[in-house]
Structure P
Amino acid sequence: MAKLVKMIKLNNLQYNPNRDPQVYRRCVGEPFRIQASIDGEGTARVTLANTADGTRLAEGRVMLPASYTQELRFPSPGTRMVTLSIEGEGQKFTQDLRLDVMEHALAG
């Protein structure tokens, strides 16, 4: 059986949880762009939820194969943990994403 999810990108960079989080950071009000390349046939359900309390931030259905894109903005600084869940073709994929929101851009 082929993998359901080929690649996850955050802010147009392939997501790697071991990468320095600085490269993914955004300022208050700037969008985080979350992209998923999904393979297969039929439909898939994609959900973005707050990891701490399970609040759904975004949800959608896509026809496979597909590329799913969602932008999230946050009104205050801080670190958010978001869970990306994709279900389709009898498979389930989840990935936790760390989203760091800065109060303002760094000088320099």
Structure Q
Amino acid sequence: MSTYDELARKVNQTEVMQRFLADLDKESVKLLFTICKEYESCREPVPDHRIHAPGYLGEVALRALLAAGLLERETARRLAIYQYKPTPESVEYYRKLVQEGWTPNHKHSG
């Protein structure tokens, strides 16, 4: 194992990093839930100015959802730079979350 790998592993095992990853998980689910809910109500891609994804955590969560193939990003027509559309897979996750009673303020126990 290289020195870099050893150091990274040590840092990644800290409570701070574990909490960051848990927060990133929650932010990703919360963001997807919100986009799917908005999409379901208006049947239009959701413009970026209607998405609340503040700071670095929000930006990483949005990128992760795109990379996972759960959102599609399109160039917006007006008043926004991009707009986001949930994929059929993410809509299915959204519906399951709704059935389970999950909300964006849900306290996930892990």
Structure R
Amino acid sequence: MKIIKSTGYQRDLKRKILNKHKQEEERKIMKIEKLIIENKNLKELLNNPLSKVYGIEKKKNNLDKIYTAKLNRKIRLYIEPKSPNINLELEKIEEVEFVKIDDKHYGEG
């Protein structure tokens, strides 16, 4: 799979991870990137046992097109499948975008 990194993600990475010297979270992001690249499509990624280790899961309700990965108890990486038709089957989604890093909605980390 391919990964696109949005400007919002790059800004969040610098402000919330790199500038605060969160090495464990930075390593986890690199491992998640490697995991995504090693899989052919989104279905294969979600069926991979490592996706459970990194807490990759689909959001619910109004964010149902977004997936998140846990960086720690508080910080989540938002991942969005990129496809011309958002309702495509998971087997056909071969590109994702790192949208942002969220650290506000999960309590203390």
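Starting from the value -8000: which structure in P, Q, R was helix-only ellipticity at 222 nm (-39500 (n - 2.57) for each DSSP H run of 4 or more, over all residues; to 500) calculated from? Corresponding structure: R.
Kindly point out which one of P, Q, R the value 2, 12, 23, 23, 18, 11, 6, 3, 1, 0 was derived from, the read-out being P(r) over Cα pairs in 5 Å bins from 0, in percent. Structure of origin is P. Between structures P, Q, R, the greatest calculated value of distance in nm of label points 7 Å out along Cα→Cβ at positions 6 and 38 is seen in Q.
Figure out for me which of the structures P, Q, R the number 37, 24, 20 belongs to, where Cα extents along the principal axes in Å, for residues 14-53 alone was derived from the coordinates. Derived from P, not from the others.
Using Rg/Rh (Cα atoms, Kirkwood Rh), for residues 22-77 alone, single out the structure from P, Q, R with the greatest value.
Values: P: 1.04; Q: 0.94; R: 0.97.
Max of Rg/Rh (Cα atoms, Kirkwood Rh), for residues 22-77 alone: P.
Only the coordinates and a few stated rules stand behind these numbers; no lab work does. What you are looking at is a predicted structure, and each value in this text was computed from that prediction instead of being measured. Cβ atoms are built from the backbone, for glycine too; each structure is taken alone.
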